[in-house]
Structure formats: structure tokens, C-alpha cells
1. I, II: which one has relative contact order in percent (Cα under 8 Å, 6 or more apart), as calculated, at 38?
2. Match the computed value 12.2, 34 of Rg and Dmax of the Cα atoms in Å to one of the structures I, II, and report its label.
3. When helix-only ellipticity at 222 nm (-39500 (n - 2.57) for each DSSP H run of 4 or more, over all residues; to 500) is calculated, the result is -3000; to which of the structures I, II does this value belong?
4. Comparing I, II, where is distance in nm of label points 7 Å out along Cα→Cβ at positions 18 and 58 highest?
Structure I
């Protein structure tokens, strides 16, 4: 389990948990345990992900509070 900000480009991963100040906001957007997402782009901790047919751009501070594991 690693913070989303450390995932590489073109990886599919599964959300394990969200924490921090923006936890409620991230969960409202769909970043909930068990949900799968695709990392479209990752640069210096900032990420663009595809989650449920929507793209989200997250800065490093937001991405470090979402813990994921690589989906198999």
C-alpha cells in the first residue's frame, strides 16, 4: 500500500483508504476503498487519474492522502 502520488504512469490501482483534511471530499468524488482507477499521468507527485469515466487532476498534497495498491 503506497500513496497515490508514488504510482507510475499507465498503472491500474485499487483505493485502500483516504485520509487527511480532504478525505471527505475525495470520498465524495469516488475515492473509496475497493474502487479501481487508472493513473493517466504522474509528474512530481501530481497525478491525473481516470475514475468511473471521469478524469481528476490531483496535486501532490491530495494524492499523498489516498493510499492505493496495484490492481492485478
Structure II
């Protein structure tokens, strides 16, 4: 995920984004760190609207090896 970079560019905190899109700051953190198995399209849409960006600006694909290298293990 590139969400943290986009948020930094927009000078938006996790708490502010959470309030704007109606989820908890903990879930924003989980999204930022890739610790979720999935994300609802409604949440993705709300994030893009709040950050004035496209989904491709905040989502990045990586294979399993790269994921483990970045996050230590695959999500369960």
C-alpha cells in the first residue's frame, strides 16, 4: 500500500482520514500496513474521495515473497 505516502502528501493524519471515511484509526493503520486480508470497495472509494486520488495511487500489488520481505509474514 502507498496509502501512507498519499496521506503524507495531503498532510492528513490517520485519525483525520478515519473520521472522514467512517472507520476506526486502528483500521486505517491496518490498511496502511497491509495487515488486512481485504478492503471493501466502499472503503476504498471513501478513501479516494477523502484524499482526492485514484485507487492506483494508494494500492500497490506485490507477490508473496515481496510481502513477506516487507511485513514479515503473509496475513492469516
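1. The read-out comes from structure II.
2. II
3. This figure was derived from I.
4. Top value of distance in nm of label points 7 Å out along Cα→Cβ at positions 18 and 58, among I, II, belongs to structure II.
Read-outs: derived from the displayed coordinates by stated rules, not from any lab. Source: prediction; values computed, not measured. Cβ atoms are built from the backbone, for glycine too; each structure is taken alone.
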